[in-house]
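**Student:** Just below sit the structures, each encoded as structure tokens.
Please treat every number below as a calculation from the coordinates, not as lab data. This one's a predicted model, so the numbers in the text were calculated from it and none came from an experiment. Cβ atoms are built from the backbone, for glycine too; each structure is taken alone.
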Structure 1
């Protein structure tokens with residue numbers, strides 16, 4: 001196996017610390033061909049769909065990729081803007097704002113960048129760019145507050161797969177989760193309180209998280225428990241009574257059982273229980289995307305109103321709100337503890353040159 005070097009590397013290069021923030025990903029365009037590429041990469045990940053590969057290859061290539069790209073392209077077309085996909089530009093804005101805030105806190109020489117687990121900018125391309133800038137200590141921050149093997153662990157897989165091809169590896173730190181990180185809980189509570197200040201409260205506040213198959217929980221994935229802990233801490237911060245809030249799970253597909261209760265089915269049932277107004281916040285989504293804007297903001301609104309609901313409000317994600325960026329900066333600083341910028345080694349280039357290395 002031939003190991004990859006960095007084309008711009010020199011032994012005189014100054015070592016730096018890098019922070020890589022990541023999110024799930026997005027198609028390059030709201031077109032069937034772009035959705036085909038994106039879905040093929042996403043759904044072939046064994047962390048996402050835990051089925052035997054031969055069986056899943058037949059289902060994916062014989063059925064899903066012949067139907068879903070065109071259908072999904074229509075949905076993505078409703079959320080794409082002049083800046084592109086919401087998840088893409090929100091994540092870019094978050095990385096830029098995080099870099100600025102960390103610099104204001106005295107971390108002037110950090111290299112902060114962002115990548116997507118699926119699609120572009122890809123993790124390998126961004127890692128290569130960071131390595132060329134001299135990053136020798138790397139903190140990876142997947143923007144998933146709650147850990148799941150299908151998201152957080154898959155990001156680690158992508159980073160480690162890239163490292164398998166590299167000759168020079170950086171020291172690595174990896175944020176597994178921050179579902180109960182106090183600054184994150186405070187930022188989420190402030191977002192909800194800001195909405196209340198403008199629109200007032202509803203009968204019920206629903207915390208909706210992306211679902212995963214129930215078997216993942218039964219096999220040891222802590223995601224379900226971490227979602228419920230986030231909800232409980234948010235309810236405490238907002239001083240809510242037990243009957244004023246609830247936790248649900250959205251975005252399921254396929255026939256097997258997923259985490260319960262389901263967001264859509266719950267919304268269909270609430271009006272008959274006397275709940276005429278509802279507000280929904282998605283604490284597992286660090287940035288707005290198709291699943292929040294279209295699924296929660298529009299599709300589930302229809303379910304609630306058709307069942308007799310009178311008032312439905314989606315509370316947007318934290319995105320690049322200052323309190324969110326401040327919480328992320330706190331998280332980064334916590335995990336950078338003990339990592340100082342490496343000191344320059346003026347003798348390194350001379351030693352390498354003496355052995356025949358080029359400039």
Structure 2
């Protein structure tokens with residue numbers, strides 16, 4: 001991976017962006033893409049668009065939307081008790097068993113505050129409590145405050161929290177971090193726009209950093225309406241099944257490092273799938289194919305049914321341990337996904353047929 005692109009990836013992963021609190025990471029996106037885009041725009045919802053246009057901006061140029069969501073799952077301060085402990089509620093989908101015992105950061109107006117999430121020690125639990133997954137009201141965040149007054153001088157109800165952020169390289173090209181979902185997809189879209197710099201285009205390309213995906217695909221809904229794309233491709237993570245206990249019969253045989261996943265199914269335009277597969281073969285880009293028999297739960301859902309309908313594709317980055325603080329991806333899958341998107345965009349023109 002190119003050095004400055006790698007630094008951009010780490011910058012995304014080390015910047016907090018719970019759904020609804022994406023302003024800081026969107027500034028990272030704008031700063032990175034300014035030298036590579038013909039236009040950078042932010043809408044009132046918070047979506048950021050980095051666009052490349054064909055020379056002369058012909059009226060018949062197709063419009064390609066590349067969507068990666070910048071938001072991550074998070075938590076929110078709901079209540080502060082008299083002893084200064086914080087009670088929280090989820091933003092997005094959480095596994096409580098993973099949350100227990102984690103280091104968290106409360107993101108306040110004045111910066112991050114370290115805390116830990118805990119419940120009573122196992123020695124103090126009743127026998128019937130030990131095998132029960134606690135509710136959010138059964139756990140708390142300890143920031144070390146003496147009492148409510150001290151806690152309230154630092155933290156407000158409504159402040160977001162995340163896992164303690166941090167990028168860690170692993171062996172053999174793998175890397176671990178919270179929020180690979182979906183900052184790697186965002187990275188792929190913006191890297192594809194960068195790779196198109198200086199190349200002649202016959203289509204307008206919009207790299208879209210969408211917001212609020214984790215709470216209902218909300219940013220992609222408004223972003224797609226604004227762009228009004230001819231064709232849209234969402235890039236998100238997908239479950240890697242190369243770990244113990246994975247069910248390949250239901251999830252497919254998906255490996256980290258074997259290439260990005262190109263989806264097929266009713267949420268996917270067969271024309272988009274075919275062109276992605278042809279492009280991968282032409283440029284010797286490794287890909288994996290996965291079938292999905294229903295709507296995917298990604299930004300592709302929202303893009304597909306925008307206005308009169310959009311020819312939609314979906315690329316997945318294989319991801320181990322999704323929605324945990326140790327999500328794992330392979331860097332080669334990211335670079336190959338970005339190359340695939342760039343080459344796809346480079347061949348699209350007014351004559352490209354998207355009718356199934």
Structure 3
């Protein structure tokens with residue numbers, strides 16, 4: 001099956017590809033920034049919304065918290081100053097932060113041009129951006145939008161404060177920005193806020209595929225997981241375990257290609273679709289697919305509304321203590337893969 005390439009997500013839960021810098025694009029007037037929604041409730045059965053965000057130097061929105069919504073920040077370009085509970089850090093490319101419900105936070109993009117990935121759960125929270133924002137038809141970000149952000153937004157915020165899960169704290173005394181700590185290289189206990197330094201944290205390997213989780217589903221009450229999935233086309237096909245047919249009954253996958261070339265096929269077709277750096281692939285729950293790696297090094301970020309390919313790698317693979325993909329792939333035990341698929345309710349066919 002040839003996967004359709006689009007500029008905006010479709011209106012239903014389906015499989016699709018978005019080109020670089022595409023998505024449902026929304027700007028907050030005067031913010032000099034844009035949100036590009038890659039998937040939201042319509043595409044994930046209400047589970048999550050995934051988006052990129054870009055801006056030049058801009059004011060922080062203000063200290064706020066959510067009663068139910070989970071928030072994440074993952075920087076790809078520039079710098080982000082984030083207050084997250086009792087900590088404040090300057091985040092650079094590859095740095096990650098998780099903000100669970102009821103934790104006061106505030107992001108400030110330090111520029112000069114900052115780009116981030118974000119995820120919110122449940123997915124309906126993204127309607128807040130749609131309500132306070134407007135459609136953006138420009139190229140990258142509206143750098144010359146000099147409208148008064150607060151004058152435009154405050155009336156909307158006051159009118160909608162009961163409608164959306166956003167609660168501002170006007171008299172909050174925030175923590176001072178602090179240096180990164182050696183302890184900020186590991187995942188935290190479930191539903192605790194944390195920062196994770198780039199290229200740290202746990203790693204698992206299955207054959208020639210590594211998973212570096214930013215956050216596991218078990219930390220979010222099963223709501224979502226995010227991981228960096230890495231491999232190479234140099235390895236033998238038998239050492240690339242995700243090239244088998246897989247079907248996740250209730251889990252949607254959003255794959256964002258950071259480096260290299262990803263190859264994907266959707267049953268019943270045997271032909272491969274190519275997803276390149278900067279593109280996004282969303283695979284609907286229940287779809288039978290296989291993924292492979294089409295260049296010497298491939299790195300994708302996987303966002304799921306439950307336990308996805310990252311959990312399969314963890315359960316069927318082994319902990320990995322090095323920092324880049326290996327010269328020689330790790331071991332693969334087909335019985336462990338089969339057991340993990342059964343536990344995760346994954347239909348699998350290695351042929």
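**Student:** When Kirkwood radius over Cα pairs in Å, for residues 222-325 alone is computed for each of 1, 2, 3, which one produces 14.7? Before the final figure, lay out each step's value.
**Tutor:** Details: 1: 14.7; 2: 14.3; 3: 13.9.
The value was obtained from structure 1.
**Student:** Kindly point out which one of 1, 2, 3 the value 160 was derived from, the read-out being volume of the Cα convex hull per residue in Å³. Could you put the intermediate results ahead of the total?
**Tutor:** On the way: 1: 160; 2: 147; 3: 127.
Derived from 1, not from the others.
**Student:** For distance in nm of label points 7 Å out along Cα→Cβ at positions 86 and 286, which structure out of 1, 2, 3 has the highest calculated value?
**Tutor:** On the way: 1: 1.8; 2: 4.1; 3: 4.6.
Largest one: structure 3.
**Student:** Going by volume of the Cα convex hull per residue in Å³, for residues 54-237 alone, which of structures 1, 2, 3 comes out largest?
**Tutor:** Top value of volume of the Cα convex hull per residue in Å³, for residues 54-237 alone goes to structure 1.
**Student:** The value -12500 for helix-only ellipticity at 222 nm (-39500 (n - 2.57) for each DSSP H run of 4 or more, over all residues; to 500) was derived from one model only; which of 1, 2, 3 is it? Walk me through the numbers before you get to the answer.
**Tutor:** On the way: 1: -12500; 2: -8000; 3: -3000.
Working through the options, I get structure 1.
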